[in-house]
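No value in this document is a laboratory result; all are computed from the given coordinates. This structure is a prediction, so every number in the text was calculated from the model and none was measured. Cβ atoms are built from the backbone, for glycine too; each structure is taken alone.
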Structure 1
Amino acid sequence: MRPAAGEVLHFSEDPAIEIFRPHVAATARQSTAYVWAVGADRAPDYWFPRQCPRAMAWVGPSTTPADQARIIGAGSGSRVHAVEYGWLDAMRTVELYAYRLPAEAFEPSDAAVVATTEVRPLGPPERVGDLFELHDEAGIQLRVLNRLHDFWAEVTTSTLEWSGIRLRNARP
């Protein structure tokens, strides 16, 4: 599930959003109201239930072969996502939807794109489907761990590129 040319995606468990209105997220570090979306490169970061804590790492231009082999594994691709066992049922059963939004309404903001005006979807939301299958088809390893924090500590001190989402929901 990736956006086509001229599109960005917003993932949601709500299939009835007719218009996206800028808002300040409860966890926001800034006071500006935004509509958030992602491009093709970061769409896999959102192939999870919304509240699911996840740690992700991928090969970047500065990644050493040693770090790639140590964290991702030799011959195991270039990207790995990790979740905790407690989230497996939610990953199997979540009804996740992707909204296609016009890219011209957005501007880059870190790993995402943001809009400061209302945005209407280009059409009805699309059911994302089997999240495990989506990872498999994209060649992304999906690891299931007892707790994310040890993996996160390894990833964030490596030469891999990384992202963590909803880590506050992970086991202590």
Structure 2
Amino acid sequence: MAQLTDTILEDDRWEAAGLEDLAETAARAALDHLGLDPDGFEIAVLACDDDRIAELNAEFREKPTPTNVLSWPSEERGAEVEGATPALPEAEAGPFATELGDLAIAYETCAREAQAAGKPFAEHVTHLVVHGTLHLLGYDHLRDGDATLMENIETEILGKMGIADPYSSDI
């Protein structure tokens, strides 16, 4: 079994939190759910802090504030029609995995959000990696129909992992 995620630890707290395993498990679950072979793909994950993600958010989104997760797809895969499934990539034949793109995740923001929602940190991080992986695959939440599709898929993936619906008001 090939490694799907390549995690770069810039903040040691992520190592203690077990992000490498959480990211691998979450990204694999997302690809498996969509019928994609995780062994044919690769995702780079930057495990950073709020200061670093705020720099990245400012540089790439012109929002100089921390956020929980950022994604940079290797190519545009979004659906033109609102609520439609994006064109999912195929793994290229050969010895090298197809790069889906990069994720960055910020420790403090994730910890703060998990605590505020009363959720276990690992479950919140798993949700965010699933969310980011779906972004790399072309899913988005800017339009209502796209948001509904993406949230339903996230909920299905997380449910298979034994994690409660993160969008439920019952939590």
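The figures follow:
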quantity: Identity of the structure behind -14000 (criterion: helix-only ellipticity at 222 nm (-39500 (n - 2.57) for each DSSP H run of 4 or more, over all residues; to 500), calculated), options 1, 2; calculated: 2
quantity: Parent structure of the calculated result 3.2, given that distance in nm of label points 7 Å out along Cα→Cβ at positions 20 and 156 is the read-out and 1, 2 the choices; calculated: 2
quantity: With Rg/Rh (Cα atoms, Kirkwood Rh) derived as 0.94, matching label from 1, 2; calculated: 2
quantity: Parent structure of the calculated result 34, given that relative contact order in percent (Cα under 8 Å, 6 or more apart) is the read-out and 1, 2 the choices; calculated: 1
quantity: With log10 I(q)/I(0) by the Debye sum over Cα atoms at q = 0.16, 0.21 Å⁻¹, for residues 92-139 alone derived as -0.54, -0.75, matching label from 1, 2; calculated: 2
